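Read the figures in this text as sums done on the coordinates, not as results from a lab. Fair warning: this is a prediction, and the values are worked out from it, not measured in the lab. Cβ atoms are built from the backbone, for glycine too; each structure is taken alone.
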Structure P
Amino acid sequence: MPSPALYGALSALLFTALPALSPAPAQDAPPSEARGTLLAARRAAAEGIAFGSCPAAERLPPSVACGTVRVPLDYADPDGPLIPLTVSRVRASGAAADRQGALLFNPGGPGASSTYFPLAAELPAWRRISAAYDLVGYAPRGVGRSAPVSCQDPADRVTGPTPSPSRPSEVYKRERIARAKTYAEGCARRTGPALRHYHSLNNARDLEVVRAALGEPRLTYLGGSYGTYIGGLYATLFPHRVRRMVLDAPVDPRPDRIWYHNNLAQSEAFERRWADFRTWVAKHDVVYGLGGTAREVGARYERVRAELAARPAGGRVGPGQLHASMLDTGYDDRFWPLRAGALAAYLKGDPQPLIAQAAPPETKETTETPGPDAGNGRAVYTAVECNDAPWPEEFAVWDRDNTLLAERAPFETWDNAWMNLPCAYWKAPRQRPLDVRTGPGVLPPVLIMAAERDAATPYAGALELQRRLSGSALVTERDAGTHGIAGGPNACVNGYLERYLLTGAVPAAEKGPEMTPVRRASCAPHPEPDPVSLDGRAVKTPAV
């Protein structure tokens, strides 16, 4: 499911000691893949990771070390082709006697890298955690320098302003169908036979190999957004390898929700969060002048969309770019003052704030220092989600479901559908989703964290994941909607995170809806952002 380039709240692994402990068998998984994972983990444990200076392409300071872990492209053939995963690390800053191991982070996407994660050691919310743990990030298979997936030649990408109608015409639908088919064909052509091996089950197996390469007997893991699905798969496949696991902003792991129905639920949730933003802007009409009601704010937004369709701002920001920038308001409310200020300035004749926030980045490359492939994130996202599960293959199904949904949730519905439509025309073999589930006593307590009004991963997914991971605990930030709350602005949330990672403690059990014991705790929401006067634009973009 689409997510920002960096997972929300942070913007702001293991094999030598237990050779007799084998992974739990996968549910209905081919024995060859379970055996291949075990062999790959043993090999990684023997090889370790040769950490050294990070390549310039990672854009990391000298304090961060980088290395490579080799994993099988196909776990059914562990002696076949191997692909490299880029790994980054900052050593625990505390005394050696207090070190608890490595904390590995996956930020989600699919398609996002966490090689930046070691930089969290410098943030106040992470100081005690980084004293006890090595902070380890990595680029999952297909991402960045980790055997990158490609679906388009850069010259073929649409870079100019493109309209994004909330009620598409039949002509526009045919255009997007053709574009989706071309994109799916490009993935198959440019990535080749390897394309079938980029999926979530292999991402979970890769975690097991990285764990082994780090030389730790069990995995301590933080997964955000889609990273929670990888964590859930890992907990199901390798429950005895889990030491501690934090799953923040969980996706709904039910097999029949992966991924078509989860994306429909996401589109509906974004409508609620878009209303939250417009309500906040209306509350501060004296600052922004965009209207005193959510409806009036929405009307001003539609006026800007129409004007940009006729005349893109700076030749680079059309309604598509505008909408993409406004989507950030659903992920993190720290974007609210920025986006409201940009809209207000545009309507007063100053398009520069909007151009600065919404224009596509202008990347420059040289032969010596190539820039990142701007399409890589989308290519990995598409490959993983299309490979993970069956999708409707008739556009009539997509058309029916999204037309009905768009009547009550127009903000994100069709953009989300177009993002995923290549999966209707996918040629690579698809996986059958694993039933994420653990029985009582099999898994150490897992800490689940969620914001009640999260749009990207609706809160129902957190409740479902807790039901499926026996003994897990859920911490909820009530009446808040930032996507990913670990390490963010809520001290109550961070207290639960720190306590769990440092001691393993989770909230005590309380009576659930059916009078059964359930481990849950709640935190009051973090304060809403302060409005920013248009006369004092000192605010900076949230650090991501």
Structure Q
Amino acid sequence: MNQISDKKIFEVPLYAYERSPDQDAPAPVRHKVVVIGAGPIGLGAAIDLAQQGVEVVVLDDNDKVSFGSRAVCYAKRPLEILDRLGCGHEMVAKGVEWNLGKVFFDERQVYDFNLLPEGGHEFPAFINLQQYYFEEYMVNRVRAMQAEGAPIEIRGLNKVLSVKDKGDHVSLIVDTPDGDYTVEADWLIACDGAASPTRAMMGLDFVGRVFEDNFLIADVIMEADFPTERWFWFDPPFNRGQSALLHKQPDGVWRIDLQLGWDIDKEEEKKPENVIPRLKAMLGEDVKFELEWVSIYTFQCRRMEKFRHGRVIFAGDAAHQVSPFGARGANSGLQDTDNLGWKLKLVMEGTAPESLLDSYDVERVHGADENILNSSRSTDFITPKSEMSRVLRDAVLDLSEHYAFARPLVNSGRLSVPCTYDGSPLNTPDALPGGPARSRPGSPCADAPLGDGYLLPQLGDRFTLLTFGADAPESLEIDGVTVTRLALEASPEIAARYLGEAASAVYLIRPDQHVAARWPAYDAAAVETALKRAIGKE
């Protein structure tokens, strides 16, 4: 029997209900931060804050990890974030690594692609890993942090019934097996998923598009000879007029997505007697497989108008939704928390003004809009809305088999890439002539080999002055913020990623490893101005 069936991780309470002292307190207890939702995004936010010494309590109406693989595809930048949170290498060790993908039209392979053609990166372009493993590793990380005395707590079977922003704090009513209690938070982070009860309680909603097409997800346990690649079919013989996707996961589990069309009975389509014939048509009558999990979804490309509402901040699917094609859900949610954690810490300790949190809204709405644009384009290409659109799409697919110029036009789900915060109020205008565009202000730092390791772990989660062939102080103290210098020699990989045509460079790097500013040489006044801008004081 496969490992999933033996372990049944999604049936074991990993954060079982325990009565909290808050429930017996004579008055509501105030916490620094409360996070609603113990999924990957909520736990990511909580771990990030606790690693910075911020006290945080996670409330969840469940007591175990998610059933079914759900989010399955994790990109390089989120893996780098998870490495800083203490889970990245564990994820990669268990996950299935892949960089290659293939696109088919009818029965023909029209082309393939490599998502990480350059070397010198610690993490692969993507891994596939079931969400329940992801959540287990994060809960284990929380337990390890608690053992070390970190200020973090998960409360299972604590369902939030009411959320009220009181101006200087948030008041919550929480239901438990022992009855209701009231708790308060200086700040509340809502990571409670696409249906977000918090969003509903506050009378907030999404704006955007809901697509009418339906897709079947099936997790199938089987032994198969398919390579570890992403395979996508347009109009395959086993699903005429529709599309299909195949991914490999750990433990002999394969993710299969099959387009079903518009007018379907979802409950009927999820029944094994209807799912199994579809899978046999795809895999072959002789292939033995076992259904692990089945779900049906529709495309939604929507977001909240604002992600921050006073002292309540939304992240992940609670703030935005995109179609699963492109792996933009959990990946973008982790980038939300990466953006938020250091800003909230600076605001809470009084180092930065509360208005710094408005930049979370600006930057992550920009990220959500970028994801929604790409996801909407994918949806329109995968599911043409008119006969002329279908003719055009099919012509592009035919051309892509023989002509490279057509391949960028094929959109089977533009895969997640890290967001560059162009236009952010925290950026200082680029002052490095000849500097690579990939490392301009607002961009995430590119990894590179560094001695026996890699660059990004050396940057950590602090402000860093990264210098190449330029003098600078070893440490700076500006407005209560410490900036630490990291001086590097320009190896070929580093030169390509950070110098370009420049002979020397000085970079100011934010705690989330995005570039705040860059110059050809150190200038004390320019660095001070750029840092103040990066913490919302300019």
Structure R
Amino acid sequence: MRKRKKAKKEVVKKAVKVSKFILYYFLIFLALVIIFGTNWALDKAQINNFEQILLTLTNSISTASNDMIISFIKDSILISLILTTIIFFITKLFKNLEVFIKIKLKRKIVKVNFYKVTSFFFIVSLIIYSTYHVTSSLYIYDYIKYNNIESNFFETLYVNPKNVDLEFPEEKRNLIYIFLESMESTYADKENGGAYDINYMPELTNLAKKNINFSSNNLVGGAHMGYNASWTMAAMVAHTAGIPLKTIFNQDDVSTYEAGTTLPGAYSIGDILKDAGYRQYIMVGSDLTFGGRRNYFKNHGNYTMYDYYTAIDDGIIDEDYYVFWGYEDAKLFDYAKEELTKISKSDEPFNFTMLTVDTHFEDGYLDDSCKDIYDNHYLTSIDCSSEKLDDFVNWIKDQDFYENTTVILVGDHLSMNTYSFDEIDPTYQRGVYNVFINSAVDTDCNKNRNFTTFDYYPTTLAALGVKIDGERLGLGTNLFSCKETLSEEYGNDYIDERLMEKSLYYDACIGKKCDIKKDK
């Protein structure tokens, strides 16, 4: 009986020992993944707020670029696993040596196991450092801080589009809206308002000069990137609904990314044009599910969707074809030409929205037709994209439907590329590119403006000839109207800080539907 109890104790003791061993090395591995994962994020992308990471990681991360997923596994998980294994063998060596330190305490001498003491302090120090590193580097502390500050910014300045009178022209114009991945006016040469000696976007610069370009200076320029509009999904929400994309905390304190991307209380361009009788389409060269895009455009305008998988179904690419994020822009433009030719044959107005991908960080993508003429791979992808976009716009101009179609090209957000801006003037104000082609209205208020990507929302409708009562929708102002924007009234820094703070109105009436009616 005693032998059984002793054997049982030995089994339990061994199980506890193994559990401690597993926990010890798991904590080391986890801490290292946090450290190297943070370094990977900082090295690969310019990150300016934690919500960008939180909202991306909690929705469809598996549909991200294969190259980025592999890069993260190699630079974060694999290296952490290797280092954890090395630490295991080093600590095992010390354990086997059974080194003890004698410490004299008054009249008593205490023997301390060197392995146990150093192991304890090592893992505690590693956990503390990894926690500090991730919270300070990825703006987690700021996220927690500002989410504990309530703001009435939305309640005061948000204009609910549902309560605004919109008057469409008798003959409704078609809309082709192209989100240009990471496209900035920055890439132009200094002579034209950019930051470089070389113009890496000559065709887009020329389009901006020949058409309507809203600028912060009197040359080719762009918009300030609003807070929480710094990645593609958030930028799409900013452009089309005039609001940032924020994490939403419902009354049960559960953050739901699904609600964040659906935004049931928002009223976007998609909603407005759907109610006005438009047929709507969105085309991307990747999986549209990534980041919540499919969810958003399905619930705000019921768009017909084209992405990587429909391109396979429609024979644009082979079933096993995959480059970069899915398929390249050259094929995207060919696909768009086919669909626009079909769509334009109907008598109903259409909204055809696109998103390019070849200029995505970290290095962009060059297909076989691109001229590899610059040392900087990323800026070369910008140059190649500029040429392809110009060709596509020229094709649109040659079509019968162009006469009654407004074409808008806008960068989605500032680039997250980490090395192409190191040598530009640090005081240069980078701006999100825009050009409005064949607009229904003109303006002499498009230069020397202070505005954000939220302002593209009402400005796009105005370019279609829509008259907007009060000239404001969401947090955006119709730039054609010359009315002062929120940026011009309050300043971008003030607005960005207010948007960092918690808004009960946003949670209750944007993240969910509510019965609150705001004055016009």
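Given a value of 12.6 for mean count of other Cβ atoms within 10 Å over residues 282-289, calculated from one of P, Q, R, which structure does it belong to? Please report the intermediate quantities before stating the final value.
Numbers: P: 17.2; Q: 12.6; R: 24.1.
Structure Q accounts for this read-out.
Work out the source of 0.20 here, i.e. which of P, Q, R gives that when FRET efficiency 1/(1 + (r/R0)^6) of positions 90 and 234 (r between Cβ atoms, R0 = 35 Å, to 0.05) is computed. Could the numbers behind the result be given before it?
Details: P: 0.95; Q: 0.45; R: 0.20.
Attributed to the structure labelled R.
The value 0.94 for Cα Rg over 2.2 N^0.38 Å was derived from one model only; which of P, Q, R is it?
On the way: P: 0.94; Q: 1.00; R: 1.15.
Going through each structure in turn, the value belongs to P.
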